[in-house]
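There are structures below to look over.
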Structure P
Amino acid sequence: MGAYRLGLKSGRHPVQRISAVAPSTPLFAAPTIKAGLPEANTRWSDRLWWFDWFTTEHLGEAPVWHYSPFGSGPADKASNWWAIPDFAGSGDIKGVWELSRLGWSVAFATQAAHGDVEALATLNRWLQSWLRDNPPYRGANWKCGQEASFRIIHLLATAIILGQERTPEPALAETIALHLERIAPTMSYAIGQDNNHGTSEAAAMFVGGSFLSALGWPKARHWTATGRRWLENRARHLIAPDGSFSQYSVVYHRLMLDTYSFVEMWRQRWDLAPFSGTMHTRLIAATRWLDAMVDRTSGDAPNLGANDGARLLPLTESDYRDFRPSLQMASVLFRGQRAIGDHGSWDDQLRWLGISPDTTTLSRPASETFDDGGFHVLRTGRASAYLRYPRFRFRPSQADLLHMDLWVDGLNLLRDAGTFSYNAEPETSEYFAGTASHNTVQFDERDQMPRLGRFLFGAWPKARRVEFVSKGETLRCAAAYTDHRGARHHREILLRSHGFTCTDTIDGRFDAAVLRWRLLPDAYRLENHRLSSNRMRLSINCNDSDIRINLTNACESRYYMHREQIPTLEIAFNHSCKIVTTGEF
């Protein structure tokens, strides 16, 4: 990444020399109407959506592409993209980028595929508006290669839905090409980040390159080969043998898996050469990992790790926090079997992309330890519990060591705070990424790791006394760590069909500490050391009589740029001790 930045500073980077003229004609023709299609996604018919929760009305007119409802002013739309600072003055840039990912294009395509002429007209009008207001390589919407990759994937998904991926309008091919020209020169920067930027951009190079190769574009074969090479490389490097992903995040894991699912669907559709057995094996493991995280009742999953609102291929009206469509598609493509036996909206994504969901169904995942990434998963009857512990091969983005998540009957009873925003005021960003926003022990009002930058912690602890999930009528797991200042925390969890026991042993060097339990919003009663609601009862026992127990409120963010208050139980103490939390549900 240093060479990339030096090249830009010198003015000699190849990306600074590219230029293009955007097409001005429609990107899509009227489709041939087919019977038996899934229901159309009509969410965008009269509303604009940001991060699946903030919405405003539209009357068919195109959005203002450099506006964010969360920003302090319009983003730069005239400067060369490489001259725009990473955190410029329009607030969190993701609010600007959200509509420019073109996720709405696949929604309008599902309507147009049903014969909705106005939806097709809106689709073309908005795309032409975007190309006109975002001239190639100028303005904030060209700043990120991954954002350009999302546009390629959504445009090609739109072409599939409309049956035009093999006989495209010239404007579509030109648009794909000018995006690949933007992505190709900065691939090294994306790869250097060791995260989903590399997987997304490699996916766009592969699918976009093979699309243009069939049309005879000169550079297309090179783009395709580059995409294939980096897809293979990233799968080997970023996905651990147990399926854990480099970003230690459920949302980013889904994004990575969705890009690989789209690539595999595209490869099969075009009868391209298979990828390696190693890549396929890693993607099977990554699918198993997501399967272990997803709650079948709600479709939701623990809010573990960074959550930036990313969602690829919104082909159905399912909620952003419903992970079942992604899980089902990956399972059918990589494991050859359905993850979810019942038919539902999670199958519609497959049908729109021409993937047959009619396969056998896998059994529900059992309790398991994913030690490569540092995750214990306990599952019995109605309940699931998750314990996060440090196994860092890549940089962590949250100080969430020994966080516990608890789910019962589809409800997240003990929960993670999420992320909120990458560019909020420092106090807010540090809170959501920090130890105080997790169900764990915080020592001396500091994070478990010292913060070195906006996205970087230092002094990564090593997991100790890790005990893999032991199975039986009562499930058990454990892990411990010692931080850079000598404070020690060991956590053991026992999960039963109607309750749990969490034993925290705390010692080492510290002056004061707090154990937090972040709770499902509900009416709670705290009496002495007992907390109760209609859904759960917690009892706190400690060998230190000086502990102070308080029921307070704290912030939570389940959707990017959205936050609300949730009840939080805090147990404060000043000495080494053992705290036993017993839960009944």
Structure Q
Amino acid sequence: MADARPLDALRSTSSAGKQGTTAAAAVPKGAMFGGTRLVGTFFGSSSTTGTNWSCTGSVIDTPARNVILTAAHCAVGYSDNYIFVPKFTKGAGPDQQPYGIFHIQHIFIDPRYIPDKPHSSTKKPWSDLDTAFARVSANQRGQRLQDAVGGGLTFTRPSGYDNKNVTVVGYPGKDHNGDGRAIKCTVPTTQLAGFRQMSMTCGGYYGGVSGSPWITDYQDDARTGHVIGNLGGYNGGGNDANVDYISYAPAFGADAANLLADAVANQDPPSNLPPYHGIQAKLPGGAALWKHAKLLASGDYTGNHRGDMIVVWSDGEVTLYPGDGKGGFLAETQLKAPNSTWTHAETITGGDFTGADLSDLMVRWSDGEVTLYPDVSSAGMGKEVRMAPSGSVWKNATQISAGQFHNGKYATDLLVRWVDGELTLYTYVGAGTFGTENRLLAPNGTWKNATLLTSGNFSGNGNWDVLVRWVDGELDTYVATSAAGLGAEARMRDPDDLWTHDLVMTAGNYTPDNSSDDLIVRWSDGETTLYADTTRQKLGTENTLVYPGT
């Protein structure tokens, strides 16, 4: 099998004719080198002295310590007769390879990834799923993979498609790499238009490089690093001309994360996953527009007992997006055209403070005035009610969030985080009154770092919970908060640099379970995400509403 046809032959054809073009001449070219311990290639038998290595794989840091990453269009042809060889040395036998050889035990591929024909790639939307993981056996020395190489790459979801410095390491095939050396290139990435994929421009990436890790903090022979994608995707990871200097990679998201979890658990992915249709935003406008979504407020503004969302934009426009009850949205309604007044809205929340079974919108303005707009609907904002005058102490209210904190039927309570870290709960708020004031926390340094907060029923209790995003990206819920005090803290996510890019968030009832446990996040690059059925300690199923780079 060492002389079998390589599975990654798509770009093995020379593109020398293309290299003479101005575009090709201007692009950087990858550097050949001796390889790195966390990246290797594959052979179709236990022999490594043959000439037909195919595709590239990398070691992923997992509790199982035996998981590798490659491309799905490579892995569809693999079996337990295939081996993975980290930092492959051409001409050396199995016992002379730096870290030994590792037989593939089991392949994990998203069942929705469908190649156009056996052992090939695809140009269909599900090319976004061209990622595979495999578990491997111990090497001939009895070592597990990570123990042998001394580390592994950290699976990382990128914050967007545009990355300044990404290093791609792979093994071009023998037709362009007789010495069997690895290639590396560090370049910026952009989005492949219409796909959930990154694109890079660097020459020398011929057939064999499929599966190559895209690493954001690469160092030669490092024992760790962060990988955000693998070479593959549309047309197997290259453009229609199959040139060696254009390469693609699926950007890791929830699908790849779930697939990795299956590999770690050593269980096949579920066969009943919903069909994959590619990038189909559930909110109109694209990420460039949604970067300007300044404030979000959930509520039932249409009276159908489903979650709807109000958006205040940076230019003062206010729009209403009715929810469809299935995690998506119906056509938007403009409530306010762009204007100077609403550019001064600092924080907003939706609650049923007037008890009319239709949500109201409360706004704290930059001058300290607080106003309530009862019964907001597609017909308009409703008659304004002044809750606090201009120049009031409410200028120091950093965030406000409505909720049900007294085991009531409606969201008639208002949680306030003040600039000095004080936390106050106002129960039974109504038109013109803040009801009863309850101090939950005295001024303190800790809660000054509560960058964002929202309220929802994440724990299923009668009283709602408070969800906080801290300055370091940590997420916590405070379960069953009430006038008696802040609820018990439950860690949802450890400090995470990715979540420092969460700039706006709101929670509401957007999915069929009819509970206010769906979290919506607007990220710094404009991507907007819904986490359906979030619990007190775990983010719910991720649904992209607006894709980054679109």
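Just so you know, all these numbers are worked out from the coordinates, no wet-lab data involved. Quick caveat: nothing in here was measured; it's all calculated off a predicted structure. Cβ atoms are built from the backbone, for glycine too; each structure is taken alone.
Quick notes on this structure:
- Origin of the derived value 0.00 (FRET efficiency 1/(1 + (r/R0)^6) of positions 177 and 345 (r between Cβ atoms, R0 = 30 Å, to 0.05); candidates P, Q): Q
- Mean projected area of the Cα convex hull in nm², for residues 377-496 alone from the coordinates reads 8.5; which among P, Q: Q
- helix-only ellipticity at 222 nm (-39500 (n - 2.57) for each DSSP H run of 4 or more, over all residues; to 500) derived as -9500 - corresponding label from P, Q: P
- Origin of the derived value -0.38, -0.98 (log10 I(q)/I(0) by the Debye sum over Cα atoms at q = 0.11, 0.18 Å⁻¹, for residues 425-528 alone; candidates P, Q): Q
- Label whose coordinates, when FRET efficiency 1/(1 + (r/R0)^6) of positions 201 and 441 (r between Cβ atoms, R0 = 41 Å, to 0.05) is calculated, return 0.20 (choices P, Q): Q
- Origin of the derived value 14.5 (mean count of other Cβ atoms within 10 Å over residues 113-120; candidates P, Q): Q
- Comparison of P, Q - label where FRET efficiency 1/(1 + (r/R0)^6) of positions 81 and 225 (r between Cβ atoms, R0 = 30 Å, to 0.05) is highest: P
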